[in-house]
1. A value of 25.6 was derived for mean projected area of the Cα convex hull in nm²; which structure in P, Q was it taken from?
2. Quick one: helix-only ellipticity at 222 nm (-39500 (n - 2.57) for each DSSP H run of 4 or more, over all residues; to 500) came out at -10500 when computed from one of P, Q, so which one is it?
3. Taking relative contact order in percent (Cα under 8 Å, 6 or more apart) as the quantity of interest, name the structure among P, Q where it is greatest.
4. Of the structures labelled P, Q, which one yields 34, 32, 28 when Cα extents along the principal axes in Å, for residues 199-326 alone is computed from its coordinates?
5. Tell me which of P, Q gives 25.5 when you compute mean count of other Cβ atoms within 10 Å over residues 191-198.
6. Thinking only about mean count of other Cβ atoms within 10 Å over residues 127-134, which of P, Q has the largest value?
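No value in this document is a laboratory result; all are computed from the given coordinates. These numbers come from a predicted model, not from an experiment. Cβ atoms are built from the backbone, for glycine too; each structure is taken alone.
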Structure P
Amino acid sequence: MPKLALHLFETLYAHGVRHAFGIPGDFALSLYDALEESPLEIVVMTHEPSAGFAADAYSRVRGLGVAVVTYGVGALNMVNSVAQAYAEKSPLVVVSGAPGIRERRERDLLHHKVKTFETQWRVYQEVTAYATILDNPLTADAEIHRAIETALTFKRPVYIEVPRDMVDANIDELPYERPPVKKVSRGALLEALSETIQALNKAQCPVLLVDVEVHRFNLQETVVELAEKLQIPVCSTMLGKSAFPEHHPLYIGIYNGEAGDPTVRELVEGSDCLLMLGAFLTDINLGMFTAHLNAEKTILATSEKIAIGYHEYPNVDFREFVEELTRSQELKPHHTEPIPTMRPRVEPSPGPITMKGLLYELNAFINDDTLLVNDVGDALFACDDIQTHEGTSFLCPAYYASMGFAIPGVIGASLADPFRRAIALVGDGGFLMTGMELVTAKKLGLNPIIIVLNNSCYASLRAMGHENASFVNLPTLNFSEIARALGGKGVVVETGLQLRKALHQARDSDVFTVLDVRLSPSDISPALKRLGELFARTLKG
């Protein structure tokens, strides 16, 4: 009979997980003993929020990830990271050690406890798709599988709490048919497909909008095949960036309401059939809700439901819908006017470096072996004008938008896909939150390139009409010196030519490199400039 914790970690390994991120603690020591005995590699981070961000990024790239933490101070410290994973549909498994079942009955005031012994479990019910406490050896195996299947089906985090006197409990593996975590109907699928095909064939100017769930469900190649079959313009959102190759002749750019490219906006909002695959209709994705989309002429397909105009099909599997739509022989190709390709708003910086110059050099540097992780702020909004390649992987927290994601995220992503050259784009504010995690990169022998937008302020807040507020200012720091103190390389960048040279030198480095890019506080990306105006208008309204 297998032991509970070891069985849990071996089951995760069988689902493709190879690393476990976290920080040990006394309620999780026996859990870590089992983890060390398992085939998973332990990655000890410096802070639980970073462990959550790293495991989140790992999950986005690899399809499933795990964070292992201790009770109370560990798991509750990681709630924000897990909340982001939930908001942005990342299949992260949180495993937390906890007080034993017996000691809960015998001792009330154990350290790390908040209100009741179930407080942590109740908190995690709010930020996960499934939360369970493994307190019964007879049901533990079923609970483990239910949690993992939920994470994989809905691409959401799940929570598994393991009391420390259950870690080595012998459990039963029962060979029974587990009910699916989502009910689907073949009839509903066929009806949704029929209605979708009819709408696409009838349309004069259809457009395909590709978003984040296409990436989460690994449907990129399928969607390229669908687009080429239809021969229609394709766009994405910030959260869904790189889900469709941006050098493809059908790709027109990022749609972002009034904040985005006017040509993209005109094509999307003028479409008589907008097919949105895996889309999040968020304020950031829709230019602070300045998007003008006619619900009667949209088809929204996600893992939650298929909505065609005002008709909804909740019991349809998203992956099956996309795959069968692509295979359909009834779809007609559209012979449209020449499609305008993506046009990044960038230009070289012959003198002092500018945001447009930084983006120009970055676009020239990245290739199909690049793994790009962006933080929030202008590091995020600038992605409107970063042009990825067919094999480029791009990660960003473009919905929940928590600062500090990029550096632990690039560590998790690098471990999930070690064959790509990892780059993190982060503001100085985001670096100050989690930049110390670079010591973990050094310890693991990772060599990401970290581009710091060093402008001594929260640039996105300044752009919202607060350029004269003292609270948006940050201390001026030399991040290149910090990099060297943490065991890596650091370079101060003040011109476009210096950035070009530093990027190519960093590509060949065997340790991480921080490029300390000195920017004016008033120099922001074209996207942030427009978004700032919309944010300010929204806040005043």
Structure Q
Amino acid sequence: MKNTYKNFIATIFILVASVIGVIAQPLVGIYTINSGQATGGTNFQSFSDFSIALATNGISGNVIADVVIGSGPYNEQVVFTAVTGASPSASVTINGNGETITAVTTTTDRHVIRLTDVEFFNIDGLRINWNPASTGGFYGIHIFNTGNDITITNCYVDLSGTTSTLYGAYVASGSETSILTTGDFHNIFFSNDTAVGGGYGVSVFGLISDLATDIVISNNTFYDFHSNGVYLRETDGAVIKDNYFDKRTSNITSVNAIQLAQAANFNSQVFGNFIKVSQTNNGTMPFRGIYLFNGTGHKVYNNVIYDVNLISGDFTAIEVRTGGTAPEIYYNTISIDNPNQTSGELFGVSEELSNTNTILMNNIISIEQPTTAVKVVYSIGSISNITNTFTSNYNGFNIPGGNIAYRNATVPVPYPTLGDWQSISSQDMNSVEADPGFISSTNVVPTSGAMDNTGIVIPFVTTDIVGLTRSSTPDMGAYEFVQVGISSPEYINAVSMYPSPVHSDLNIVLNENNSQVRIEILDITGKLIQTNEIETTMKEVSMNVSSLAAGCYLVRILNGDRLSIGRFVKN
């Protein structure tokens, strides 16, 4: 009897050990997250179950977790921690497939998804919604403490209705309860994501002793940010490119679409971005398109700042704060041309302090909006050396009723005309003062010969904002254009499309006298994605773009010898 009992116990022990051995096997391969099915086999009933399995078992190769379509929404807070076995050849990917996760957050637990000390981790196509029952802050995806080789793509964080700086869509910081705390971050990639509302769209705060490197923020859409659309601090070589910004809400606040903050930001590249402002009332608060707070080595080029609808609050397209930082600002188009009068001050490029040594070439700055305050192309610091605070040339200015430059001293000193500015500063000797003749307030491609082939070559900027090659005598502004009236072919970027952002059907307004029309959709790198060849006399056609991933796209229309190019945002 004793032997039988011992054999029974031994059998149970072997079975338990066998089960534990199976459970403890590292994960590898394809799994599902499906709330409608219990955890077991290759399925996890929740994100939390998946995170526990990763923490317990580790991985031995690439692991993909597909969130089953229709299985959401999920209501949970989840923390992913360092995964044993993660490497360049063994990563974790969550495919959200458009499903939704939300949670009720608190002051001490502000995250929906937190990635703590993880590396080689990817989240794609997940939607995260703010829960109004939350208190004390809300982070959609929080990369916490350390993070390496992380990609966040095609995600949508909806914080609509929130304005607090305690709310951020995509946050990398070193505190569980603060966006503005240092952490150790490298190789972080945000692409084709959308952020709506909150204080911050994307925020990355690296270590001053080990600056965050290889931070790329590309092809994203930022709506209704109430502090910063993109905020970077303690980074080296960050890239902010091809993003779309629009603050549509009426909350009155000091706000920046892009901010490079503090002294330990170096060598950032900011290019290909579209920044507009649908908001009309901002009280007496400042709104900046691009705010270069501090740091050296920054290059800002091929950006469009346009369609600014403010009628109150100060607006500065590009502001440079700190002396001696010497950012290089090339080929930008700034259009502050709202016909409705504002009470705010309007600045193209502004020094917040003095003697920044900013380099400005091949930019178009047009400020036609009437204002009861001042409007200035260049706002110069109060103690700046007029002859070298800016190194500026080959720029195009249009500022009826305003000043080309303005020393922002206790007793301001205006320089109303280009001639006045040239005489006092010896700068901008090859610049021009003329109306660029933008096609419209929302399509700011110039048609004026004054800005056509009147720039100077900047060797590292070889294409314009839509990918056209810069000529040997480049044009001023973000677009390499052909003056209206010049043929072979005539590129005027006159494509009118709606809606943008678009989810399914994109309506394209064609020019008159159509016959055989070729419509091409390209991604932001210039790769051809979709083509339609149609024979029509209609003035408007529709293309279904629902299969495209979220992001920015180019449209190229060839109609006889006429070439038109435009851009839309897919959400």
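1. Of the structures listed, the value fits P.
2. Of the structures listed, the value fits P.
3. P
4. P
5. Label of the source structure: Q.
6. Structure P gives the largest value of mean count of other Cβ atoms within 10 Å over residues 127-134 among P, Q.
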